[in-house]
Structure P
């Protein structure tokens, strides 16, 4: 079977509007989380990473688009424009587009929004991206809770292997809104301080916003220095609960083991794990069980939620792009906020950013409804 790669990429976030800029700050353990006090969102201060409105507008203005767009559309347009332009690819009928999001333009349902309610349909979001960039093919929308970002990469790979496309652009994004924050607040899952994944004193989740994009391709001629090969991927829904993860980690365990089977590598060949790590009591505990069931308890592991918070449907893509750069830089990034292990099974949490020769990483994500996805990536050796 032909190989599939991740190539040109971009991140739009509170830490910057270029992947390299964002990764530079993570390497210095700089977090984008800040205390937000906005009664229009929630009636108490909360920690979040939010994209500065003025910086976003400045970047969007450079695109010289006359039509009005929502905040999320602007984020996605800016990110995808950067990835498209650097790739230099012509948008033929062999080039696909996948949009990954959980809630899309959910903010247009607010009473003060000036956009029509129909704009909240995910198909509307997809069509606006397609029309602006003039894709020849119909876009696919992938909205499967918080595994959406990494699942979009897996679907892109499968479409290429099925010879539907030669290249697929994936763009992901979600917002910090009253709807999102109030929902997690109702779960009593919001932390009143920066989140601390896997830590004994963790107290809940932070929510962040980001847009990210990447080119998935079978063409070695359009690769970049940080490109990686997708070795294997798998998804499993354990249907445990509408919001609570499986107590045995069954879905994540099966996703990880199936993804590893595709690679024909041993779990010992994984150099590090870019885990989901939301800093909620149940998620982190579930992951510790699943990873140990899969024999991965001694593999270096981090969660990037301490830098961005949980960016929902964009998190899997965001964290995969950072993983690409981690392999390229031979660097294990610290799991920010971690102090003392607070789960029942052993995990080798990366506590300090460290230089190390690394070639492979495992990316995992878990979400509401029992969804779980895992993917294995390998560094490309350029001659």
Structure Q
């Protein structure tokens, strides 16, 4: 799968979805899912300015009617063995659903992902070049002769959560599509979220994401706001005062919630980036270390007991040991074996699970943060030992990790 073909038979693809023309969203989705060649066929004059920075001029093909579009297909000389993604410029789809459709469509010759409003030949298609002309005409003119016969010869995959769907020039229509995209955010993070994140944090983060995604704020700016909240919480935790500890723990929980907002805004705006990914990881770890240090210094300042400072150093050493264990796991275990290992998956999920923030809040409420500090100091070493034991025999991972 190298080629994606976007049909722009009208100007509806220019309708903004989260302030981004939908046709740009489709190009970004296609390229991030591995399509090296993205072509647009249709009314190029009206959309060229919206996509010129994403595609070269050779990928823009003018066509005012299906016959001209078919001529473009012939000129493209597509490989007969290649499978082509073909969709309309005004179809709205999320990355996870499109990715799952592409994976499922690999086993059939011609596949179609149905629109939420089923009953027409509209949809998203994956097919070999010999069926593209028929699909193109059906997408260009859904009522065209032969459209019904096309549906009888393809394997259809249902949409979900109201997607994919079409947008037109109406603003409320785009707003409905935006709400559907927000609605599928939960499915995109379900595998990595902990219990509290899934049932509590995400409900609040999606409330903020729904507001922020319609503004000019960027995901990286949200990340910096979150780290500021977390560091403020860590500072309060370092004070020798019960109420400061409680407010600091509350700010840490709020920081964790805000940490979900930056990723949600990035996915909705299609602004994911390598820099943003590493910024998020770096700031998360910075906040964690600051919170642990804040708890240790807060306990020391309140009691004068140097045990808490030694526990902090022991905890930081545990972080280093755990990092080495994770690195060895990545080196030793191939991706297929990893996915088939429930124990490894559970252990690695612990790295991204931030539900422990609620434990910090609970222990701050009952004024026993020392339980968390001492437990975390020991827990990091137990995590490292467990991961090392599961992956300590190269070549026998599959037998060990089941």
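Can you spot which of P, Q the value -1.05, -1.16 was calculated from, given it is log10 I(q)/I(0) by the Debye sum over Cα atoms at q = 0.18, 0.19 Å⁻¹, for residues 215-326 alone?
P
When distance in nm of label points 7 Å out along Cα→Cβ at positions 55 and 287 is compared over structures P, Q, which one is greatest?
The structure with the largest value is Q.
Out of P, Q, which one gives 1.00 for FRET efficiency 1/(1 + (r/R0)^6) of positions 31 and 95 (r between Cβ atoms, R0 = 41 Å, to 0.05) as computed from the coordinates?
It was calculated from structure Q.
Kindly point out which one of P, Q the value -9500 was derived from, the read-out being helix-only ellipticity at 222 nm (-39500 (n - 2.57) for each DSSP H run of 4 or more, over all residues; to 500).
Structure of origin is P.
For distance in nm of label points 7 Å out along Cα→Cβ at positions 71 and 359, which of P, Q scores largest?
Max of distance in nm of label points 7 Å out along Cα→Cβ at positions 71 and 359: Q.
Matching task: 24 is the computed value of relative contact order in percent (Cα under 8 Å, 6 or more apart). Pick the structure from P, Q.
Of the structures listed, the value fits P.
When Cα extents along the principal axes in Å is calculated, the result is 83, 51, 35; to which of the structures P, Q does this value belong?
Computed on structure Q.
Read-outs throughout are calculated quantities, based only on the coordinates presented, and are distinct from any laboratory measurement. Keep in mind it's a predicted model, so treat the numbers as computed, not measured. Cβ atoms are built from the backbone, for glycine too; each structure is taken alone.
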